[in-house]
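Just below sit the structures, each encoded as structure tokens.
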Structure 1
Amino acid sequence: MERGEVRVETGDRLVTDVTPYVERFCRGKGDGLVHVLAPHATAGLALMELGSGSEADLAALLARLLPRDDRYAHRHGSRGHGADHLLPTLVHPTLVLAVDGGDVQLGTWQRIALVDTNRDNPVRQLHLTFITG
């Protein structure tokens, strides 16, 4: 088993493509599985097509499901921050992906997206674990 950690600057983006970080980590490692963890209470990981308008669609969906207002019992931080803490129930903080010959196995349009609604923390970490198979 091999572990790594990556610092990701999300800024004010809802979606950050972290595919290159994961691909770089797996390169040359052979066959196995890669486990990707966003160790944050207000961020998650998704497999999705990026750059085709999906990010705006995701933003609209999350705005409907998790409105940014004062309805939440969890109220510290910026307005609507309670919604940030519910995000990982919808967008899980972990992914496990097959790796074949050092190549992460993704569908034609799939990318690994870090989804982060919390604007109070513009820098995130990813924990990567490669398990030889």
Structure 2
Amino acid sequence: MHRKTVSSAAPWESIVGYSRAVRTGPFIAVTGSAAVGPDGKLVGEGDAYAQACRCIEVIQEALEAAGAGLQDVVRTRMFVTDIERWAEVGRAHQEAFGEVMPATTMVEVSRLIDPAMLVEIEADAIVTD
């Protein structure tokens, strides 16, 4: 079975040794995606909603590069540094996935790789075309 990897602008990919997304057959796994812009810098500092929106944009870009889209997502996982801000992150998730309704989990973590990051989201997709 063919394996396709997708990279992005995140500076940690080469340091840690991972891909933004990996597609094997119809299955696509998108790694935890933070609010990193094309320039490698954080987007939406202090704004959990803006960061979540950017995380989803990064996921969408990776899925498209792997031949899929948000409509193919079957599972997401949201890691937040302050669970009290769950509604901000949840709103961004609902806007992107409200019709898709993937299985999901949101958990609080003590911190992410950059202390200014408030949320990181990962996704799994299955292409059924």
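Rule-based calculations on the coordinates, nothing more; no lab input. From a predicted model like this one, the values you see are computed outputs, not experimental measurements. Cβ atoms are built from the backbone, for glycine too; each structure is taken alone.
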Computing relative contact order in percent (Cα under 8 Å, 6 or more apart) for each of 1, 2, the value 31 comes from structure 2
Given that distance in nm of label points 7 Å out along Cα→Cβ at positions 45 and 77, derived from a single structure, equals 2.9, which label among 1, 2 identifies that structure? 2
Identify the structure, out of 1, 2, from whose coordinates helix-only ellipticity at 222 nm (-39500 (n - 2.57) for each DSSP H run of 4 or more, over all residues; to 500) was calculated to give -8500. 2
Of the structures labelled 1, 2, one was used to calculate distance in nm of label points 7 Å out along Cα→Cβ at positions 5 and 53, giving 3.3. Name it. 2
If distance in nm of label points 7 Å out along Cα→Cβ at positions 37 and 101 is calculated for 1, 2, the one returning 3.7 is structure 2
Out of 1, 2, which structure matches 22, 18, 12 when semi-axes √(5λ) of the Cα gyration tensor in Å is calculated? 2
With Kirkwood radius over Cα pairs in Å, for residues 61-108 alone as the yardstick, tell me which of 1, 2 scores highest. 1
